[in-house]
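Okay, got some structures for you below.
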Structure I
Amino acid sequence: MTTVDPPAFDAALDAVRDVAGWMTDGQARRLWERARVVPPGGRIVEIGSYQGRSAIVLARAAAADVEVVAIDPHAGNDRGPQELEGSEDDGERDHQAFLANLARAGVRDRVRHVRLPSREARDAVTGPIDLLYIDGAHRYRPARADIRDWGAQVADGGTILIHDSFCSVGVTAAIAAELLGSRHVQYLGRVGSLAEYRRHRADRRGRWRSTGRQLAELPYFGWSLLIKVLLVVHLRPLTRLLGNRRGEWPY
């Protein structure tokens, strides 16, 4: 099944080229592919939108009658790497940039924004979710709550994409707690730190296969942590020697 329309996808990448965020082109392609196959009348939910980079890709990929919901309080906190704390002014600037970026990309009317923390937004989304993209707070407790509570709303056969998997300590610990040995959610692989899961009940063999695939990501997790430490202590050239070619925060 072909899920990428190259001209349309390239146009989506052009639309987000100057939008701030931490989504690579490869990760954008994965979001595009999964949004394209959401069935008519289906629903996409994004947890954590920042300034709209991923929301634009999802909205441009989805069919016209697919609902796209972006949940982000734009409160100034949990804005990105090493930006756990912020001000209301930071959040309001993010909010205005988010709206402007969506409008510029032609998808302002395609995205329903819920300006609430994800833990308070459950009543805003009723019914099953076909594609869930989690890129909210990366601390352990909120990340685990997002995976557990929003993941439970994903329809059988639906997709869960989690950013900063096997990269962020909090997100990885949350995955270990909720998904490592899950009978209902199976690990399929990753693009960088974007991990893909499918919701369906697996037999014992499928469960162990999923667990093994996740444990096999531990070397990548260790590499990511080492790169982050070296960047914090200002040893960027050394990170390039370790394969971080662009010398930037891994994501």
Structure II
Amino acid sequence: MDTTALFPPDMFQLDSAGRSLAKDVSLGHNVHLGQHVTIYPNVTIGQGSVVMDGAILGRAPLSTSTTNRRVESAYAELSIGTESIIGCHTVLYTGTQIGSHVLIADLASIREGCVLGDGVVIGRSVMVLYECQIGHFSRIQDQVHLVGNMVIEEHVFLGMGVVTTNDNDVYYSRFSPDAPKLQGPTIRKFAVIGANATILAGVEIGKGAMVAAGAVVTKDVPAWTVVAGTPARYIKDIPIQWRQRAERVERG
């Protein structure tokens, strides 16, 4: 790895508040930067946004020869929309797009290649791995782990401590450089995932479905149903009043 090219000695401009900004950072009108913020090259922050103390924006991914997944160590664009809030000591990697009015709480980490829609809420200490898509107005509560290559559609709710996976063949794939591309779950719009649930690789949670707290989801969940248990099993349909309320939101 050519560390000199990735981290040239003149990369940052420092100020009296301990902020380190690359020379090509683009800040919109009325952006607030807290103390000891670090912003790497090719970062754009929309007007009225707030970046709290200690946040690191635009970090390039790095890997060693011992990792199976290869990454590109370069500064792709990180864009943050208008009037968004980035919490203290949050780390946002390069190559990610974040919409407007997004709240990312303290200590969250969002890897490269992710897309977050408008109005998304990311709780404290949430881990969002590479190439994860999160639709408009979805809410991800504290300490959730979102695995790489997964899709979350609009108006989804994930309770505290939810864990997702993207590899059902880890016994084999950890030893093989030729393992197939890993695929995380897909969670359709309006779905609700209860606290501490676990969703296995490639599973689809249907539109408007509910997964009970602590459930382990090993297969697809049909739309507008409730599942619970280990492994998760069908319990009942979503009450019609709940479904109608969600559908009114969809119709606008």
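Read-outs: derived from the displayed coordinates by stated rules, not from any lab. Because the structure is predicted, anything quoted here is derived from the model rather than measured. Cβ atoms are built from the backbone, for glycine too; each structure is taken alone.
Values for this structure:
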{"item": "Structures I, II, by FRET efficiency 1/(1 + (r/R0)^6) of positions 136 and 208 (r between Cβ atoms, R0 = 35 Å, to 0.05): label with the highest value", "result": "II"}
{"item": "Among I, II, which structure scores highest (criterion: distance in nm of label points 7 Å out along Cα→Cβ at positions 32 and 192)", "result": "II"}
{"item": "Answer label among I, II for the case where log10 I(q)/I(0) by the Debye sum over Cα atoms at q = 0.16, 0.17 Å⁻¹, calculated from the coordinates, equals -1.14, -1.23", "result": "II"}
{"item": "Parent structure of the calculated result 17.4, given that mean count of other Cβ atoms within 10 Å over residues 104-111 is the read-out and I, II the choices", "result": "I"}
{"item": "At a computed -0.25, -0.34, -0.44, -1.37 (log10 I(q)/I(0) by the Debye sum over Cα atoms at q = 0.13, 0.15, 0.17, 0.30 Å⁻¹, for residues 112-167 alone), which of I, II", "result": "II"}
{"item": "Structure (I, II) behind the derived value -12000 of helix-only ellipticity at 222 nm (-39500 (n - 2.57) for each DSSP H run of 4 or more, over all residues; to 500)", "result": "I"}
{"item": "Which entry (I, II) yields the derived value 15 for relative contact order in percent (Cα under 8 Å, 6 or more apart)", "result": "I"}
